[in-house]
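What follows is a set of structures for review.
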Structure I
Amino acid sequence: MTEKQLWQRFKRRPSAVAGLCFLGLLLFVALTADLWLPREWVIGQNSEERLLGPSAAHFFGTDETGRDLFWRVVYGTRSSLLIGVLATLIGLLAGVPLGLLAGYFGGWAEQLIMRVTDVFSALPSMLTAMAVVAVLGASFVNLVLAVGIASVPLFVRVSRAAAMEKAQEGYVDAARTLGAGPGFILFRHILPGILPQILVHVTLRIGSAIIAAAGLSFLGLGIGAPDPEWGALLAAGRNFIRTDGHLCFFPGLAVTLTVLASCMVSDGLRDALDPHTYDT
């Protein structure tokens, strides 16, 4: 399937296109926020305007120190989305090669890789991430590492199952017959064949990673003040949830919409890559 055919099939799902546009907008904000958003708008405090409700002057209201919540949520996109993307990338780069080795070679290599994966899978991913942050300390880099490490078992299992299926294909047997080495077969024949399945899980995992990062920040294990992050904003607003619900509502809405968008893109990719979904 060519890129043009994939796009033609993908855009038949308006919800998937809407999700992709939303994620694209968030990615643009995340990459460029430092260029056009003055830092004073994000961390500047004004005690005279503390805990104001949403208005024309402050779209999302203000927090307990008088900071504009709208700009803090917008700037928080930078941390939350980058954590989700980078953590997923770590899980992808570490998990897929291990899954390929386990699925293709089998034997002791598979047993070793899968038993270690089972150990990590036996623990909730949030608990694994909490343990990593507790050991390394709370920071942006450590938060990315923690969520990324928790993502590895998923990609190991998905790539292993897909590699085992592709290893039985006739073109792989033909490559072996012609004398191709395992490395060439894995990365020239098997990996391209399983990329569609991996891509679907990548888009889905970005949303899960954002939730995990927000959860860690909510527990005080994420990025410290004054830089905003959606989970940290939720944690700061929980003390005022009864009287000033906007402090939790808008950061929570940002997390919800982002995760929903990633799910819609994942569903659209899954349908577009499935040859039985549409007539080509």
Structure II
Amino acid sequence: MWIYLNGQFVRREDARISVFDHGFLYGDGVYETLRSYGNRLFLASQHVERLFRSAAAIGLTVPISKERWLELLYEAMTRNDLGDGKRDAYLRITVSRGVGDIGLDPALCPSPTVVIMAKPLVVPDPFLYETGVDLIVASTRRNLPGALSPQIKSTNFLNNILAKREAVAAGAFDSILLNWEHHLAECTVSNLFFVMDGRLCTPAVDCGILDGITRSVVLQLAKEQGIRTEEGRFTPAQLRQASECFVTNTSMEIMPVTTVDRAPIGNGKPGPLTNKLRRLFADARDHFLDRSS
């Protein structure tokens, strides 16, 4: 496995980062995850833009220009024999504050640490798309936006990890986090959608969620089809009355949800609107793929 580390590609066993890196010490950094379909990346430019927005929000300078990122991402795929039509790629970009003395002052770190990892994409079992998955409502609450903006895709992921631990303990696929007002927010690594009274509903960004890239694509496809959409504040009680539910992220696309807290959503099967959006997403996917450099 070849890993990009601070200006060069090195073998996995040579990819070493200092114990004084502030990403390790304090979770002081940002990241993005991407995927390919064959040799083309899904909305890579949007992911890079979001990386730069996250970095700017914490006063971190990304030392690689936006224009060069696609070249590096495709080189990471090529070096690891990915994107060849047989194996789609999963890529993770991490930019930490870098190496510095112990202390919280960012000025202690003269230069950021930059890492790109590429490995074969592991997708959910196809059976799950046919049966749907189970979610629980976690007792862990989403971080208060006034304390840590959810628009910062930060390497400090402890809030989500605590909610994921709840899901694992309950034997569920994932957890739904509520916000400080007890409204639905998002899952640990995905955005939440549900169907209520014929409307496609999803928590609004100001509920304290990350504005997911696949989330935006799904909303765009729905509006193009004349499907009524609503971004708003919703409660767990409203979700339990929904006729359908699904979650979205880059790697798994649209995953049907059929139970929440062991209670069925609708008839307990993936719903017709969920399946329609899955088809629309697959049909439109080619329009969202960046061309290989």
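Computed from the coordinates by the stated procedures, all read-outs in this text should not be read as laboratory data. Model, not experiment: these values are computed from the prediction. Cβ atoms are built from the backbone, for glycine too; each structure is taken alone.
Given -8500 as the derived value for helix-only ellipticity at 222 nm (-39500 (n - 2.57) for each DSSP H run of 4 or more, over all residues; to 500), which of the supplied structures I, II does it correspond to? Computing helix-only ellipticity at 222 nm (-39500 (n - 2.57) for each DSSP H run of 4 or more, over all residues; to 500) on every structure in I, II gives -8500 only for II.
Which structure, out of I, II, was mean count of other Cβ atoms within 10 Å over residues 134-141 derived from, given a value of 19.4? Structure of origin is II.
With mean count of other Cβ atoms within 10 Å over residues 30-37 derived from the coordinates and found to be 21.2, which of I, II does the value describe? The correct label is II.
When mean projected area of the Cα convex hull in nm² is calculated for each of structures I, II, structure I gives the greatest result.
Out of I, II, which structure matches 13.9 when mean count of other Cβ atoms within 10 Å over residues 38-45 is calculated? For mean count of other Cβ atoms within 10 Å over residues 38-45, the value 13.9 is produced by structure I. Upon calculation of relative contact order in percent (Cα under 8 Å, 6 or more apart) from the atomic coordinates, which of the structures I, II produces 26? Only structure I yields this read-out. Taking 15.0, 47 as the value of Rg and Dmax of the Cα atoms in Å, for residues 6-125 alone derived from one of the structures shown (I, II), identify that structure. This figure was derived from II. Once Kirkwood radius over Cα pairs in Å, for residues 62-173 alone is evaluated on every structure in I, II, the highest one turns out to be II.
Looking at mean count of other Cβ atoms within 10 Å over residues 22-29 over structures I, II, structure II comes out largest.
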